[in-house]
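Throughout, read-outs are computed from the coordinates displayed, never taken from laboratory work. Just so we're clear, the structure is a prediction, and the values are computed from it rather than from any experiment. Cβ atoms are built from the backbone, for glycine too; each structure is taken alone.
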Structure P
Amino acid sequence: MLAGVSVDYYTRLERGNLQGASKEVLDSLARALQLDDPERTYLFDLASAANESGGSRRRKSPSQRVRPSVQWMLDAMVGAPAWVRNARHDFLAANQLAIALYSEMLANPIRPANSARFTFLDPRSHKFFVDWDRAAADIVAMLRSEAGRNPYDKALADLIGELSMRSETFRTRWAAHDVRFHRTGRKQLHHPIVGDLDLSYEAMELPGDDLTVLVYTAEPGSKSQDALNLLASWSVTVDETRRATVLHAIDSAMPPPRGVD
């Protein structure tokens, strides 16, 4: 009644048949259901996918490469951990401090490293994320959002299938159909070298590449800032070999640019 559609029509939509649903109908549903921004975007993404005949306008698969200028930008951020991921949460590029920060995740030799696999398949993640439940909920909701935005990404489908097969926790959370944006917030991490870190993060999109840059900062003068400074010293004096190895592994795992044999 609130959306101004019949029960039969709403039932059809609820069963996933969104073909032909107009923007006006979707707007009405979003208002009636009091959807937040991520939920509303997800609804429209699902409708868009349903109306692409045979997937004729499929989005390109998320990139697995970063431009050299993006790496230069990361390296210029010497006081803050900064890294780049695609929509599947593959760890594609980073500065030295981010590599030190995520040393637990990067300890796994599989490349590209993936924060969803780390969260659900690596026991070390339970110590690394101070609030593991929140971290797990966030990443599942972001993957769910991406699945609605880009339903024809085979690599994303493979990742979701792998996590569903190997983690009952992921499978349960995936069934909740939660969706979420990841634009700004806080990360509470426990690093094995410097201890607890309470960091703010900003997520910035690189629209042409469909990639996201994440930058973490600590409140000036805080214990977390001291811990970041200590981590920076450790990364320079102890971890240069690991950094070179990780960067080489990241680069080796990436396919060559189009047109390059």
Structure Q
Amino acid sequence: MRAPLFNVHGVSAIYRFEMARFTRTIWQSLVTPVITTSLYFVVFGSAIGSRMQDVHGVPYAAFIVPGLMMMTLFTESIFNGSFGIYFPKFVGTIYELLSAPISPLEAVVAYVGAAATKSVVLGLVILATASMFVSIDIAHPIAMVGFLVLIAVTFALFGFILGIWANSFEQLNVVPMLIMTPLTFLGGAFYSIEMLPAAWRVVTLFNPVVYIISCFRWSFFGQADVPVALSVGLTVAFFAACLVAVGMIFKTGWRLKN
């Protein structure tokens, strides 16, 4: 009997195992973004937003919603993707995964799929929470959902690479906390880059997060700081680069077999 081309049962087992960890702490996982989003709206939406003019015709409190969603999506996707593969390395069960009748592609689909699912759920929770503070009209809902999933999968895949690279729990937090958070705050999460002086605007365009947030904000309000096609193209290119990196890791066994 020939083996199936795609081990659905193996992928499903890993996926359900990863999601079970999420459901065991679901209240903590959901309450945190709700409280954080509420605090952002109290500070930025009410205290600061009431003193600011509309941005491109959009009330400031509504303008920051896509940035808030992306900020959480970046960190959660990377963390969930990295922790899912790092924990088997930490406890020594990674060898069971490597010897199991499951291909590298199937393992990546299971771990990254679970991490992306968690991130998308949290992103939608933030959107629901934000809608209680401000009226939100999504101009391109299908594009919004599609880009939300693309970003979640891409950064979960990036997190998967970081989980293989990391040798300690401290290293898992280096990229999300010391790199992604500053890039997000400087990437137009809470402002339009057109509000910056010309010189700083040029510098900001070297920040890749600018393109992601701009495209996601376009799906909400139909306006973007940079071309949407360029934003999608760069995101897909980063996704492809992560796929190539993962393929090389499994081919060489880098930090998996030693």
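Observations
- Structure (P, Q) behind the derived value 2.8 of distance in nm of label points 7 Å out along Cα→Cβ at positions 11 and 211: Q
- Structure with the greatest value (metric relative contact order in percent (Cα under 8 Å, 6 or more apart), set P, Q): Q
- helix-only ellipticity at 222 nm (-39500 (n - 2.57) for each DSSP H run of 4 or more, over all residues; to 500) derived as -14500 - corresponding label from P, Q: P
- With FRET efficiency 1/(1 + (r/R0)^6) of positions 107 and 203 (r between Cβ atoms, R0 = 30 Å, to 0.05) computed over the structures P, Q, the top value is the one for P, the highest of the group.
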